[in-house]
Structure formats: C-alpha cells, structure tokens
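Peer 1: For reference, the structures are reproduced in the following blocks.
Please treat every number below as a calculation from the coordinates, not as lab data. A quick note: this is a predicted structure, and the numbers were derived from the prediction, not measured. Cβ atoms are built from the backbone, for glycine too; each structure is taken alone.
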Structure 1
Amino acid sequence: MRVHVLQHLPFEDLGNIALNLQDRGAQVSHTHFFENGQLPSLDGIDMIIAMGGSMSINDEREFPWLKPEKQFIRDAIRRNISVLGVCLGAQLIAGALGARVYPNPHKEIGWFPIRGIPVPEGFFSFPSECPVFHWHGETFDLPDGAVRLAESDGCRNQAFQIKGNVIGIQFHLETTYANASALVQNFRDELLPLPYVQRESDILGASPALYQNIHSVMNDLLSHLANYTPGKARI
C-alpha cells in the first residue's frame, strides 16, 4: 500500500498513524507545505492522508498552495483513491467538494466527547460516545453525498464519509502526548476561558487510557479505508 501524506505544520504529523502504517508495511511519502509544497502524481497512490494545520482553507492569498492542494484532493476522490482528512484535512475535503468552511460558533480545544451517529451499512461507525482530542475553530457544511458520522455539543459536523473511501474528521485520533505538547507550546494563547476550551493542565494531564482509546478508534478507521471495496457504502 502506498500512502501520501499532506502535512501543513512540522509538529502536526502522523502521530500514532505512523505506527499503524508501519505495521501494514506501507510505503509513505510526504508533501511538506511548510517547505516546498510539491505534489506528486496520483499514479500508484492508494491513500491520501491530509493532516491538520492552523490556517484556514479560505486563506489562499496567504497560502497559495491551498488551491492546488484542494485540486489534488478533488482529483484523488474522482479517481476513487481513499482519502482521510484530519481537522484541517477534513475541511480541505469539504472545501474541495464545494462545501462551505467557516468559523464554528465555539472553538473546541482539549478532550471532549463526540457521539457516533447510526449510519447505513458499509459506513464507518464511531462509538456512541467517545472522548477525543480537539483543536479547531472552524467547521464545514457537509459536501454533497456525504453521510454525517459524528457530532458533539460544540460542533454538529464532527465527521463525515463519502462512498466507502473518503472520511473527514474534525478531531484528532492520531494525537500522542508529544503532539498535544507541541500544540500547547505553539498555540498556548488560544487557551482562553471558553465553554469548550480546556486548561493546559487538563490537556496535558490526560490519562494514557484516553490516548490508547483514540488510537484504537483510528486503527479501526484506517482498516476500514484500507479494506475499501468499490461499490460498497454508496448512497
């Protein structure tokens, strides 16, 4: 399996996903938009993983690589390549498919639960309730043909799926303690006393069990994408 990663900040990396891909014997390549932003040919790529970032997908003037990145994602979806978008990556999928991306009424930063929504057969099913790690201030409308997979009190559209092989999640299932620490270090000024923003001590004091749980859900999600069979989970 050949996987290409779209990475927007040096410290918003694959996290625990890297171990999953290593166990699968995947060949992993990267586009580092914080360096040169060179995109490869889609030929031979089985999966695209678009990671998080602090920018908005609407900031094309400040980050001109956003426009070709959205086209790259759109082309991958048209070619039936599996695509996973994490946080900014989910917003990129939504935007690439014509959906609106805009500020959410609430910022979500820290460990807050999502609720899985009953879905048709063939779609990925999240737990009925699951604490996950968040760090986002924007949200999206669902693209045409998308099925909503999860919601939270602070954000209605937490995850969606298109056909069997395109999934976007607003939250971070890949997060390790090192990832969380890096986000706190770089964006500490965002930790304001707001309804869905935790204190630094609560974010970094999360138990190992919380990390283990989100990594288990991510492993299930990656298995779902890796085992995708064309023709399933179509609406």
Structure 2
Amino acid sequence: MKRPRMLIGTAVLATALAGSVAVVTQASAATDVKVTKSIQVTGTFDGGGKRYIGSGDLGSGGQAEGQDPLFNLAGGATLRNVILGSPAADGVHCAGSCTLKNVVWQDVGEDAATFRGTNATVLVDGGSAASASDKVFQDNRGAGGSVTIRNFKVSNFGKLYRSCGNCSTQAARKVTFQNITATSGKVIAGVNTNYGDVARLSGLNIGSIPTCWLYTGNNTGAEPTKTGSGPNGRNCIVS
C-alpha cells in the first residue's frame, strides 16, 4: 500500500538538526532531487540540505522487502546533510563501515538505513527520522565492529534499531545510543540474547518507551522469539 507523503517544515528540520554542523534552511529544503536509480557513494557525499525523493522504480512508497535504496554507500563512505523525502524506498545501505551525519528521514520507507559487512563500524551522528512503521536502523552486520547512534531524534516508529533476528549469518552485534530523543515509538533497541548482542544506552529522553526488547534469534529465516524487555545487565545496559 502506498504510504502518504509527509512534509516537514523548516522549523521542525531546524529542531531536528539543532546543535549539528549544518542546519537545513527553507531554500535548501525546497530543492528536491528525484532519484530513479540508487546513488552510489564512495568517499563523502554532501547533499547540502537538498531533499532526495524516490521516483520511477524507487517511487512505490511500499513496505516490500528487497527494495533498492536511494543511497548505496561503499565501505568507508560518508553521507551528510541530506534529507530523504517520501517515498524513500529502502533509504540508505552501508556495505561496510559508514558515517551518516545530519541525515533526515522525513518519512521512513522500508527501513531508514541497513548496515552490512564484517568488522564494520557505523556512526549515525545528528539528524532525525519519522514515520517508520517498523524499523529505523536494521543491523545485518557480521562479526566485529559496532554501531553508534548519537544526537538523534525519532518519532512515530516501531524500533529505532534492530539487530537482525533471522539472518542466515548471525553474530554478536554491539550498539551504543547517546543523547536520543524519541516520541511515539514501540522500543529503542531489539537485540538477540542468544548471540551475545549488547546495547548500551545513555542520555535518553524517551518517556515511557521501552529501552530494549530481548529476543532469541535464529539463522533459519523464522520469526525470532521475544523473551523479555528492559535492561538485564548483559544485553541491554542503561546508564
């Protein structure tokens, strides 16, 4: 089903990026770029506050698995000062280590960003996301590395982060949250206790939203089993 397009005004965008290096202005936010094929990024891509919107094959606005992203980042790439409008297809894919700096998702498509690779280190710094019916950040990485999400705002979402619960290759995944503001969400992090996932959370402004849901994951593709909620001192650590 096609998702309705949601526009975010200048004031909201400025708030989402407050304290960051770049603040999106009205003029730059009004500059739309239609994307019909995934933009391949190596090195650093600075969008200068422009808004990128899926079109053609990337413009369905649906929630189907296996969609292509608007931005496809090679290992070591940086994406910064970019707005993803609606539709956003499958957002951003990181093939390995990557940095997402001041990236705003106005209306999350399938996922905002998906992380892959072995020994991949991911940094999400600044920015915001809204209207994610399921996940914002999907972590499919193999062994090693880490994910850090800091100075980030999110609203109207399912999970801010999910360590893959049924990938064919599983590993212990580590994620750190710092200075997160969240409203109208189901949970901040979903982690797999049986694979040794660790989520560390600090500087939270999330109201009554649970910090973690604990799962028993698998590598068969079956739906993972939820086994608990909240900090347990091992897989979900809150300070």
Structure 3
Amino acid sequence: MKEHFSEQLEQLRRNLILMGGEVERQIQRSIEALTEMDAGKAISVIAADEEIDRMENSNEELAIQLLALQQPVAVDLRFLVGALKINNDLERIGDHAVNIAEGAERLSGHKPFKPFIDIPYMAEVAMSMLKQALDSFVNRDAELAKKVIKRDDILDEKNISVIRELLTYMAEYPTLITYCLELISISKNLERVGDLATNIAEDTIYIAEAKLVKHHASEIS
C-alpha cells in the first residue's frame, strides 16, 4: 500500500513537471508571437490553453484523492498541499500566456514604433524565474527557490519603468494610446508570471524545509 502511494506521489510530481514545461513553452511562444508579429503563433498559444486546463484538473483530482484516501503526514502532506498550490499557479501562468498572445494577435498588424521597450527583457527574466522555480521544485532545492524569490523585485521595478515610459508616449502621441495600452497589459502579465514563479518557489521551500516564507521574503537569507 505504501509502495503504491509512493508511486502515485511520483506520478503527480511528473505530471507537474510536464505541465510546467508546457506552460514555459506557451510563455515563450506568446512572446515570440509579439516580437515576430505572428498572429498564427498567437492563436496556437490561445488554443493550447485547453490542454493546460485539462492537466490542472487531472492533477487536482489526483492530489485530492491522495489526501482523502491516504491521510499523509509530514513531508508527504506538505508535498500534496504544495502540489495543489503549484498546480493552480501553473494554470494561472498559462492564462497569462493567453493574455499576452491575445495582445500579440491584436498588435500583429501594426509595426512597432519602438522595439517593444523592455518587454523582451522582462520576458527573459520571467521565463528564467519560472524555469528556476520549477527546477527547485523538481529537486526540492530550497536554496535555488530563495534565489528566485530575491529576483522578483527586478520584474516589479521594470514593469513600473515600462508603464512610465509608455504613458509618456501616450501623452505625446495620442494615436499610440491603443498600442501602448496593449504593451502595458503585456508588461503587467509578465510581472504576474514573476509573482507566480515566486509562489512556486515559496511552496518549494515549504515542501523542502517546512517553512512558510510567504509575506516574509525580506527575511530570506
């Protein structure tokens, strides 16, 4: 019975890794759709969201079943609680990929007035944070998770910078207002991806060390 439980826990872990990889790809493709002005690629990201939703439902069902039937304790209980939260965060990141792709589709027929400000850089940071957060989860690496949390301020500050710059363009060139609003939305979505990667890192620390660090990022050494 215990051996079967361990196999099911490992299956859930593998499922989350697969879902994380799919979410990473969708963020990458949504940004490519923007920078390449490729409406077709944007549409493919939007269509792929249904599969991510299916993965979330499947993972949630398995985790709840294991909690209800196996009554786990200690590290196994922490893993299942953390897995449910990470599963939800990954689905939300997939939603942000869709939001970015929808913006990219709307902008695909418009030549950029400037090479997308700092949005490609924000995307690079967000995707790097997400990859490291998932790696920390896979390896139960609390130290790597802490590094992810410390990087979140970079995206927060860059998002503010991008919004300020775009507001300046909107004030000077009213014809760019709609275009700039789309870029502001994309910037905010990338900032949220960083927040969700941070959540995954925080849950990894909880699983690995039984420490709740949410709302206490400044105390992480």
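Peer 1: By the measure relative contact order in percent (Cα under 8 Å, 6 or more apart), tell me the structure among 1, 2, 3 with the highest figure.
Peer 2: Answer by largest value of relative contact order in percent (Cα under 8 Å, 6 or more apart): 3.
Peer 1: Taking distance in nm of label points 7 Å out along Cα→Cβ at positions 164 and 204 from the coordinates of each of 1, 2, 3, which one would give 2.6?
Peer 2: Structure 2 accounts for this read-out.
Peer 1: Follow-up question, since we're still on this one. With helix-only ellipticity at 222 nm (-39500 (n - 2.57) for each DSSP H run of 4 or more, over all residues; to 500) derived from the coordinates and found to be -1000, which of 1, 2, 3 does the value describe?
Peer 2: Comparing all candidates, it corresponds to 2.
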